[in-house]
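Each in structure tokens, the structures are laid out below.
Each reported figure results from applying straightforward, stated rules to the coordinates on display, with no laboratory input. All figures in this text were calculated on a predicted structure; none of them were measured in a lab. Cβ atoms are built from the backbone, for glycine too; each structure is taken alone.
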Structure I
Amino acid sequence: MPTSNAEAVWEGVLRSGRGHFKAGSGAFEGDYSFATRFEGARGTNPEELIAAAHAACLSMALSAELEKNRTPATRIRTTAACTVEKSGEGFKITRMRLEVRGKVAGIDQAGFMKAAEAAKKWVPGLHSSQG
């Protein structure tokens, strides 16, 4: 399996500093700051990237599970909401909420839910109690 890479640079002190991240592939990059991460200012932050990664992983894993069950999906859309909160002297992710919708012929809601639960095991850091 390939190894994925990214880099991030932070300049300055926490509250007034600024950062920039870039995917190793060059497919995306962006700026972030204390305000975009913890104060809801316009812009991106690391947790948004983690949410996107979880959504992408779950969509692909669910596609594989549905295909394995001979009910391949036409479309899977996953949204993710990553919550970060103050914890002691630092911050931590306290919740990752994933919502998934699919267009799948030949499967009922129960079958879709079963495939979604099975897909969770393939998403790094995601446990069956989340989502």
Structure II
Amino acid sequence: MVPDPHKLFGTRLLRDESRVHEAIAAAEGALAAARSFVYATLEELWETLGRDEKPSPRQRALYRIMLIDAHRVAKEVVSTVYDLAATSAIYRSHPLDRLMRDILTACQHGVVHPKMYRPAGRLLLGLESGDPLF
């Protein structure tokens, strides 16, 4: 029988560390909440558009907030897992390297940038968005 090298040398797998357990559980919760927000927002918009109605200012604001939040949560989750993987994640051959670059790039897009909370907040307060594309 071949001995387990992790027991032999005293190293542990990431999945055996309590900090990883906590981080993965928190990430799952954050992703589930974001997913629920996405589906609820899109379902309401779909119903409104299906009745040939224009989305209300509140629906427009929540749609944009949903886009921003979904990207923010994805960025947080990828960043958390990237940090957990430590040095191994910095190599181009590691899948987390590409995931980190992709989510950072996606989050820089003007449509989902946190600055877009401002026009959404304006709509929620009964003001014009202040953005002609919003």
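Here helix-only ellipticity at 222 nm (-39500 (n - 2.57) for each DSSP H run of 4 or more, over all residues; to 500) was calculated and came to -22000; which of the structures I, II was it taken from? For helix-only ellipticity at 222 nm (-39500 (n - 2.57) for each DSSP H run of 4 or more, over all residues; to 500), the value -22000 is produced by structure II.
So volume of the Cα convex hull per residue in Å³, computed for just one structure, reads 133; which one of I, II is that? Going label by label, the one that fits is I. If FRET efficiency 1/(1 + (r/R0)^6) of positions 33 and 89 (r between Cβ atoms, R0 = 25 Å, to 0.05) computes to 0.50, which of I, II did it come from? Value 0.50 for FRET efficiency 1/(1 + (r/R0)^6) of positions 33 and 89 (r between Cβ atoms, R0 = 25 Å, to 0.05) corresponds to II out of I, II.
For the set I, II, ranking by distance in nm of label points 7 Å out along Cα→Cβ at positions 41 and 105 places I highest.
When Cα extents along the principal axes in Å, for residues 17-80 alone is computed for each of I, II, which one produces 51, 26, 13? Of the options listed, only I reproduces it.
Here relative contact order in percent (Cα under 8 Å, 6 or more apart) was calculated and came to 23; which of the structures I, II was it taken from? Derived from the structure labelled II.
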